[in-house]
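Peer 1: Below, each structure is written out as structure tokens.
Quick note: the coordinates plus some simple rules give every number you see, no bench work behind them. Values in this document were obtained by computation on a predicted structure and should not be read as measured data. Cβ atoms are built from the backbone, for glycine too; each structure is taken alone.
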Structure P
Amino acid sequence: MIQVLLVDSDPSAREMAGARLGEEPDFILETSSSPEEALALLRSERFDVIIAEEGLPGMGGLEFFRCIRETGDQVPFILFTGQGSPELLCRSMDAEADFYLEKGPNPHVQYTSLVYLIRRAVRRARGSHEEHEFSRFSLDHISEGVLWTDGRGTILSANRAAARLLAREERDLLGAGIREILPILAGFFTGTGSGDPVLHETQVTDGTGNTFPAILKLHTLRHRGADYHCVILRDISARRVADQHVHALKEFYEGILESAHDGIWVTDADDVIYYLNPALEQMTGYPRRSLLERNFLRDTGAERMEALRPFYEDAREHMRTVAFDSVPVTAATGIPLFVSGWFTPVRDPGGHFDGMIASAHDVTDRKMTGDAYQLANRKLHLMSSVTRHDILNQLMVLRSYLEMGEEMAKDPELRGFIGKERAAAEAIQRLIGFTRDYQEIGVHAPLWQPVRDILIRVRSMVDVHGVALEEDVGDLEVFADPLLEKVFYNLIDNAIRHGATLTWIRFSAQREGQDMVITCEDNGIGVLPQERERIFSHGAGKNMGFGLFLVREILSINGISIRENGSPGGGARFEIRVPPGSYRCRGERGSPAAAMAGQSRTLNRSSTGR
């Protein structure tokens, strides 16, 4: 019987090994999850062979092997690892482990090989025959070329990969001098004893005269009083091609960055600038050499970049792209600049902050032009307000005299003329009022406005003459011009002025597709089909036609549309269509229609006046 101890920290690996090795009738398998547990077992039990993984917790497999040897135990040892490499193979040889086997993708081949090595190790330990210290089996199953030489450089063994890479028969390599095969190594066979590996990247010429880029690694070890050299040959042709592609891509993207019109700079994990493009240098006036290798927040004239600090720190802290617009910075000449752009953090493989990519566009001209427009608009607004105020004052005087003249006039024809003059003055006053309302459209930023609250305020402002005003809009809010209140005021006023027979006005909201449709309908006389568009025109209607024209203008500022869709004799129906992103429902989830269900209310069902 063969007593086997398997040491592996992976439970699934131990289970698999137990299943596979348990198929051998003469194997008795014991498993352990750690070197410490295995050492304790070795103090109380005796095993014919030990199999261990290199990546054990606490100490590696080879370190565990050395601990066993320090106790004087010469039990055969097989390094069975999933972390295979030529370097690890050489280390296992240096430590004089019996065999080295890499875990492969094919479990059947893997465990067949392991069973073979177990039996071979046990036979050798039991004195059946003497075998070579290093496993030929292992050498022939790695992709790197491995050649063993004696201290003088005579090749003692070569694996299949070495013969393939050097385009030579294996028998031609044995006994040849390593200096003739790999001349670059001629100067390295001078020392004796174990030492650090020597690494060299070079061009290797194979047996057919072809050359290829390779990395040569030379390990020297001392075994039983003699020096031996292990030469590992790795073909890096594929890596060279990949490096060339990477270099080409790097040049391509650097070309884009160097020719970009926007200023671009990159910092590392310590906020130190290690790249900036010419556009940034030209924009700010700072020479490139004065910014490179400087901390962006501390060493680049921090007071001149202070306004950018909150955006940089926000991007750094929350690991997200942060945009900025019209932020003031100071150029090298002391002239203020305004820039817009973004900060995008870069993550390392672990997801942590590893640097920042930043872009800035000079918007100074745009900012100055915008400021100039705003100043001009303020002046025009002031001039219009003052002029309108003076005209209204004169109109008030004119209307007073007309009223006095009408009272004093005895001639009916003259009184008729004065009445027409007074009507013209009233029309002028309405026109002046319209210019005031129209001037306010788009002046102020849009904001979220609760539709129900607007309707309640409007109800207190308009004389409904006993008409019931109902609403079913729930907690709907609309993102629109602050003059939205005037929209609902004019709709109610228009219905009362032109509805004739109406007894109620109702506002409701319903989602249609992705839009929200707010409906204002009544039971009045309705609108003729040929009039549906004309009523929104300037000057249409019986009272100068400003109301519905102003309604459409106010709504269109924020992409909201309105149309009349009622039926003559069946009442007017105005549909206000609000696009996605311009409506929401306070404190509700799901569709707006569901949020508003069952919330209809009458604002003045019993009202008979204002």
Structure Q
Amino acid sequence: MKTLFPSLRPAFDRLPGLVVVIVLLLAGCGGSTSGTTAATAAPPNPGAPAPPPPPATPADPVFFFGAQTHFGQGWNIALVPRVTAGGMHDVRDELFWQIVEPTAGNFSFPKNYDNYMAALAGADITPLIELTFENTNYDGGQTPYTTDGFNAYAHYATEVLRHYGAQIKAVEIWNEYNGSFAKGPATSDRAGTYNKMLQTAYATIKGARPDVTVVAGATAGVPLPYFEKLFAAGALNSLDAVSIHPYRTASTPEGLEVQVAALQALMAKYGPVKPVWVTEIGWPIHPAAAPGDLEVNESVQAQFLVRACVLLASAGVSRVYWYELRDDNTDPFMGLVLNDAGYTARLALAAMQTLNTQLRTASFVAREQTAPGVYSLRFAPPGGRELRVLWALTPLAVPVPAGTTVTDLVGNAVTLANGTLTVAGSPVYVSGPLPGLAGVATARPSTAITDSVAAFSLQQGAYGWWYGYFTGASPTFTPLPDTRITDWKEEWIGSFPSISITNVDQHPSKSNTDLISVVRRWVSSVDGNIQVTAHFKVGLLGDGVRVRVLADGQVLRSATLSRGTSIAADFTLTQPVRSGTTLDFAVDPGSAGNINNDATQVSITIERAD
């Protein structure tokens, strides 16, 4: 479920092979059973054809690319074949607490819940069950915040597991607790209250079903300060996997891997690094609102699906759930299929099917040391053949040797012109050697340093980031003095009107005749070359802003954004730094000094470039 907050296959799958082994053992292999003589094998017939080889045992899945469904909200189970049409064996769905426990202590599972769970089981689809939301029988219908509420929530979890048994292999504790799906007293200390609920639920679930994977977090975005509060309080001891919803609908998927790396590094600071699951991600189809805006058409949506899943796989994420399977009224353009009579497939459904066909049983090997903007991610499918997922942000021609095959986004064989492949933003699957791609023989080392959205904090200097302003033309940085927290956002503020920095945007200001630039500063703790990717996007209602990137006070990049020119600017640059180098990302008011509607989206990814 999108927030309003801006910011193991069953063992039975292997039973046929097990049965063969048991039959062979019982059939003899020398010796007898219960006094019965084993049959003598017939002599070989040299003229008889050789028996066919036994069927290959299907490889166990490595990656689980699935989708969010809402059968728990009444979706028609006629949609189930659309899940399998996308090559998916995994969905995320709900069994709401209020519905299954209408009165305190009395559990009743409605027929529509049983029907959809049976339909999933019949199609070999494994559900990740969200355990949501509040129940009017406890804590006044607010998000649980008392011991009685936590115990009741844990009881609900075990009743769900008791009713559906081994079909449920994983559950997720709440949804976007850090966003709009927590209410009441729990919101005064979201991390602290969530951790108490999690600890109670985890202990109770493991006591009843030790085999169940308990997934926790389910956060809107990748909020490192929120996670740090959880991990510091011991949450890593009460979960088996950490889940996130790293939506970036205003920008491309590149950079997701940096956010995941930052989360993994934070886990390592406090305990074991648990698996990361992405239980929601998606891009809605929409036109460009103005020059420079990101347009997402049906083709781009399909491309982003594959690029996101592959980048996440490269970061160690084995499970990704696309939001969502079908359009709905809240999110009418995010589905893999339309909400029409025939559930018409979008291109993204075919892209999902091809992705699962190509990568479900493949192991990730390495991201290769290709040129900037060229993504070559190598996988090892069963059988040992080289497999790459390849795309480029700027078109690139690559020679392809004989015997190497190329498959496009939706599973079609690519016909090469004179043995040359043109690589662009639409990912392709390259099976076989590709020596003509520069850097293909070298693994790219882990390069992630920081991501401005994930690392946003209300503590100056946390994760290397500072929040402040410039006055007039001066590059002197002054930290903002105050913070403000509401249910919907956390922000840095000051005495100037409208000045603000949140995890996702910056709003400049003015003071008398002085223009006040709002600045997000990163102070380097590394030496060497870094690659900076910065995205700025202003809204449609104001008179425009200027955006700048500065290193130690010197302007590296600058652009004026407005509806009449371009509302967005993307800068990618390589910059030498040393420990203590400052990089400033500034948003200035327009030259006329009108600061109304100057809020500007800002996101920055910083990686090593050595």
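Peer 1: Quick check for you: by distance in nm of label points 7 Å out along Cα→Cβ at positions 80 and 536, which of P, Q is greatest?
Peer 2: Details: P: 8.1; Q: 5.3.
With respect to distance in nm of label points 7 Å out along Cα→Cβ at positions 80 and 536, the highest-scoring structure among P, Q is P.
Peer 1: Of the structures labelled P, Q, which one yields -6500 when helix-only ellipticity at 222 nm (-39500 (n - 2.57) for each DSSP H run of 4 or more, over all residues; to 500) is computed from its coordinates?
Peer 2: On the way: P: -12000; Q: -6500.
Only structure Q yields this read-out.
Peer 1: From which structure (P, Q) was Kirkwood radius over Cα pairs in Å calculated, if the value obtained is 26.5? Could you put the intermediate results ahead of the total?
Peer 2: On the way: P: 34.7; Q: 26.5.
Computing Kirkwood radius over Cα pairs in Å on every structure in P, Q gives 26.5 only for Q.
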